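Take a look at these structures.
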Structure P
Amino acid sequence: MELKQLRAFVEVAEQLHFGLAAEHLHLTQSQVSRRISQLEESLDLQLLERSSRVVKLTDVGQAFLSEAVSVLAAAENAKQRAFSRARGRRGTLRISANDAAMIGNLNPVLRAFYRKYPDVHFAFQAGVDDSLGRIELLTNDLVDVVFCHPPAARYIANLERIDIVRDPLIAVLPGHHRLANVGTIDLAELANEPWVMFPREGDPPIYDRIMALCERSGFTPKVVLETGRMLARLGIVAGGIGVNLVHSAWRNMPYPGVAYVSVEPTDDVVVSCFWRRGDNNSLLRNLVEIVRMHAV
């Protein structure tokens, strides 16, 4: 049983006329007749009653018609889904992204992509928090694209990259802190404060840049608490236990009991989009096209 045979049968069943069916299918009457005969032979059933003047469905043919229509519709749907996938308009993109990306430029990227490709789904990979771990997911083909802080160059030598976030570091202070309402402070003014940090293994490049920035200001932070969860760090700061540095996009995420204050000197936090060089995934290509529009 072939789809072309089903198409011929459905057309004749709907027209009840071989000539009209042949015309609609752009075939000869003999071709239409032959395809239906082949279908009946393969099923070992008579689907049509034929005479010189009348064509009508047998009872079996009537029952078979609805099934044939369903099969053809399913085949057409499968064809369209395949074409959509090939054009990058349908399917699933596997993504790993850090908080800095999510509150930065990744949101407008995803919003623009979804408006253009509403049938593409995003599958966000959970359970990995550090940049190097996210890069390993990518190199091991467990995700299609990663948004994270750039790790050391040797880890990304075979990856493509677009920077989507470049924000200055700012201080997070308890809301009642003496410097909470100052426009910009000298980073050295935080030298004697207790600090709340994330563990270095959580993101060595960012951790080291924060420490280096403080050292350039003449001090080493007195870290009294470490947690890898950003909201936990904000809560600890709100409780008056310490201070922290975050990138400026966090101003868009107000947290009760904390104040965001600019510091001098500062350093930029970078978040990049990474994908495997030579990856021909059409969904990914379409996403990268939109990422380029939001590059910094």
Structure Q
Amino acid sequence: MRKFFFIGADIPEWLPMQVLMFSIRRHSSRDVEFCEINNTLAPEVTDPRYLPYTNFSFGRFAIPKLKEYKGKAIYLDSDMLVFRDIAELWNNPFNKAKILTVNPGDEGGSSKKTAVMLMGCEQLPWDPEIIIANLGDQYDYQELMSFSPLVEAEFIQPGICYGWNCLDTFNQETRLLHYMDITTQPWVSVNSPWRNLWVNELGLMINENKMHIDEIESEVTKGHIRPSLLHELGFKGEQVTAKEVLQSIDDSHAYEPHKKLYLIIIIPKLYLVAYLVVEVFSVLQMLA
């Protein structure tokens, strides 16, 4: 049976998404199929109070519909790396649950429960049009992102082993490493303690002709990934692995990690601030 994965990624996260998909395929015992989701799968929101924080925030609500409300699906964020056969996650029993999330465990587990989900699509009759239409009326943005207006709490269960969402942690229990700290993600920073794991996975992709140098250079040019990655991979002469040297390369290019991603996150908040200022000004005028 083919496994269906839906991956949420902002535009600057194209390369980490490709590396994640490669790592899943490399360890999988069966065929897998991927679908990138984004907010074009849901109606556009114009009210600045409810603008999505990411390019895929609302896309997750379209997953059951994309599966024609049949079978199950796995959702993952893109800033991850997989080290085990994904069948272990796929084969978790739902029992009475409609969505399975990761059990936080004693340590290293997830507090971001919707980053890894196993979804029973036949039990989730979600329509993105209706969900977004009710935003601001029946629930606010934070409530919607918790899924609580859509699924009763008893049907969202932490039935997945915590090793499937280890936050910036790698040990013998790690099935999935989640590079959640955006300031140290290895495609934008040399400071992740697990940088070598991600860079080595990208190296395997290149060796198997699943990724080409011009694609990586394009991402560097766009400012999506650090310039020093090309040196670490050995595409700029002798391979460089020393963190201090790699950092100096990024500094020499005046590289700013996640500059475009920060803009994606900040702009909706600026719209909200502007909206609130206008509302306050209107109230003051009425009181004058």
Structure R
Amino acid sequence: MKSLIKRGCRFLLRKSSQVLSFFILNKRNRKLCREFFDERIIKLYSSDIKAFVDQYPNVWSEEDTIKNLIKNRSSICRFGDGEFKLILGENHKSFQDHDVRLIERLRAVLQSNQPNILIGINNIKKEKSIGRVWSKFIIRLGQPVLQLLDENRVYPSSEVFRQLPVYDRDKFVNRVNLIKEVWNDRKILFVVGANSRFKYEEELFSNAKSIDYVYGPAKNAFMEYDDIYNKILAYEKTEYLVIVVLGPTATIMVYDLAMDGYQAIDFGQMPTTYRRAKKELFGDADFSLNELDS
């Protein structure tokens, strides 16, 4: 009964938000209106969110995950809310339409347990506040997500290239230098979407031996999976670190490459994260960090 009442209240709050937002002309005020109702829904489901966090598996720190990539030359497949939404039948708005084969492969990778392939998930338990996006995600899909995960397994962090310390300059520099050790003096092959959001950041990759590219489509890359994969195979596995930035397709491709003997990384938009962190920490995304290893 309580669950039905909550769903009914959530429905009314969402409808109220939609109706009121329709009549608000100012964009900023519309955003504030939606956030106001979101916070009421999150408060309504606070006990459900806490129960989700309590049942959620333990996750390595970002630093421990990076150190594993360096020490063992392991590969990492990252699962965030977008990948979980796809597995559970929702479209990925940015990168990938619904594809049954993709969903089956994502599910299989998530449940795999190969010794040198890290399966990363969000490090929710470390957060003092989960945030609005993940709170709303938990309300809608929390229980189905828990059913996909092994509560007795300790997972690496999927936020390894998405979370950077923005409260302390030394910690920020140390974290970035640690990440740069992953490709220090190595040849990098970027597998990215043509004309996608990925932007090469010289400061991040100044210590790489060389840079090469393989391009796929910026959206629905899974439709051209075999063609992209065969292009990668032209590069020697013992020489190249393969960094894949192709939305959910990257998660699967990294797994397959690792099984074929490559070290591969499901990278995401780390250069964008890096610039955003510099903007927050130094007030300028173009701020030059002389302390970084080169």
Rg/Rh (Cα atoms, Kirkwood Rh), for residues 37-124 alone from the coordinates reads 1.38; which among P, Q, R
P
Comparing P, Q, R, where is mean count of other Cβ atoms within 10 Å over residues 165-172 highest?
P
Give the label, chosen from P, Q, R, of the structure having the highest value of distance in nm of label points 7 Å out along Cα→Cβ at positions 29 and 213.
P
Match the computed value 3.0 of distance in nm of label points 7 Å out along Cα→Cβ at positions 69 and 141 to one of the structures P, Q, R, and report its label.
Q
From which structure (P, Q, R) was helix-only ellipticity at 222 nm (-39500 (n - 2.57) for each DSSP H run of 4 or more, over all residues; to 500) calculated, if the value obtained is -10000?
Q
From the coordinates of one of P, Q, R, semi-axes √(5λ) of the Cα gyration tensor in Å came out at 67, 18, 15; that one is structure P
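Every number in this text was worked out from the coordinates using simple rules, so none of it is lab data. The structure displayed is predicted, hence computed values, not measured ones. Cβ atoms are built from the backbone, for glycine too; each structure is taken alone.
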